[in-house]
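What follows is a set of structures to go through.
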Structure 1
Amino acid sequence: MVNQRIGGKVLFPLLGRFSLESGLFLDKLSYKNKDDHPSSYIIDSDNVLSIDKHTMIKLGVPLNLLCRTYQTEACVTFLKLTWNNSVMIHEQEKFVEEFNDDFSTQSRSASMLSNSQSGFDFSNSELEFSFGTYLRVNGIDAQFAIEPKFSIYNYVAANTVNTRPDLNLYEAHARIYGSMGIELTMYKIIE
């Protein structure tokens, strides 16, 4: 799976060292089928249509509670707790066709068939913990951060195959400590 995210946030100062951040983000997730772990199948009597690639685009709203643990003019260290809610806005599936002939010979080829759908369907909620350091860049009056993120809790809604709503790509599930990653952030000071 490959996950790419882009977004923007606005920071609202609260009391003392605490701030609230909110904004929007777009996630693009791509799942590629591996031959030894095939995806859900759409089956005919002689032919099999399997999902080769599934791509999803999600729109989310993050709510972050940020606590600055150390602050100088040059750098700020922080702890952050984030709650993300996402909706699926677009998904696309591409297929591979497998054929069986009269002599039980099986052939496999990339299919021209693909299926897309768009809409606003609840997708998942996630609680994340992160920490890091913002470094100030005086020339452009901005701050940059490299921020390790850890998923404490993640709930994912069930999702079905576009062409066959009776087949599930995956069931609804929850994970504790399900993922980790790194986020690059730039804060621009606007006056």
Structure 2
Amino acid sequence: MGHFYYARHFAALGVSTLLIFLLGHWDLLNDSLLVSFAINGALHAIALIVTLRTPQIAWRKLAFVALAAAFSVFTMYVGITGLVAFAVLPGNERLYAVLALCSVTGAITYGSLTRLFWLGKFPSRLILAMALLCLLAVCLAFFVRSYLGFGGWWLAAAWWFAFSGGLWFFDTHPDALRRPKYNSPKEHNP
């Protein structure tokens, strides 16, 4: 069943994607990268809190949104640092490396925040699996963006849907990545 109403959550993500597309299309966010990252983090967090299955206290929801926005801005600074750290790489490889770093950093920090606030004993290995999904989605989205000319909204939307898709799957199938128990041959022989 999961912790969220996932059909509503993906609908909320669709509305959020339309919103960031329109904000980018009208050049309302292009002047401030900081504000853009904060809004992207807050929109996904809002899409989560409005679809919680159990009622929560308002201050807890607001704290989650504020921290999600802050972690998104932190991810931007990780990317800026990554641009310097990966300066030895050629142009496209450098951009893919920085995107990968940001995507994984964002997924791990945001996944940990989601676990802390809403998911309780959600295993760390599942957060790492979600980070891998986000990495793949953002790299693919960047590749597509380079040929089709989509704006920055495209990368945020790809990350959102990859993260939420992983969250939906692992929240509703908690045993998906569980290691099988090894039975020694002596246990099978009476």
Structure 3
Amino acid sequence: MKVTIDLENLESIVQTTLEQNSREAIHKALESVAQREVDKALENDVDEGINKIVESYIREYLVTAKIQVGNSWSGEGIKEFTVEEYLKSKVAEIFEKQIFSVKSKDRWGDTHTETITFQEFVEKHFDVEKYAKTYLERIAKDVKNEVDRKIQSLLDDAMRHTLADNVFTIVSASETYQKIQNSIKLLGE
């Protein structure tokens, strides 16, 4: 048995195959990059478009939708408002009376509504004393350190001046100083 392989055109087959594979790989890579960029651009445009549509829908709803408020059994009668008018009246009422209703959960997880003032709300959610105390303590510490530094500086200067005067008095009273002083007087004459 004898097998003969003719490889004369092997080079052209390999070259043709490589060219086709290269074209396909480049085409797929370009297609992938283009698709990614188009998706990114469309996503931004779609998100922006959806946000505008939702915003206009909500604005239109607030201006046109009607709600009924009141209790006909208590003799108040039922009043009809747009959502926007009702929200404005409620906000005005909250600022006028300075109280509002807050929902909170108790330790069993049950939700209940309570009416509180602005001051009670602030005191409940923000520990003003805690913030003021730490701030005031920091300021007091800074002032104390500054006063200590200035007192130490004044004491050092006063001691330096007093010691210099005392040392001069001691030195000027010595016999050696007197001789030097007399010698200088004689040189000046």
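Suppose you compute relative contact order in percent (Cα under 8 Å, 6 or more apart) for every structure in 1, 2, 3: which one lands on 7?
Checking each candidate, the match is 3.
Now for a separate question. Given a computed value of 12.4 for Kirkwood radius over Cα pairs in Å, for residues 34-89 alone, which structure among 1, 2, 3 does it belong to?
Derived from the structure labelled 2.
If we compute percent of Cα pairs over 29 Å apart for structures 1, 2, 3, which one ends up with the highest value? Present the calculation step by step, with values, prior to reporting the outcome.
Values: 1: 39; 2: 26; 3: 75.
Comparing 1, 2, 3, the top value of percent of Cα pairs over 29 Å apart belongs to 3.
Computed from the coordinates by the stated procedures, all read-outs in this text should not be read as laboratory data. None of the values given here were measured: they were computed from a predicted structure.
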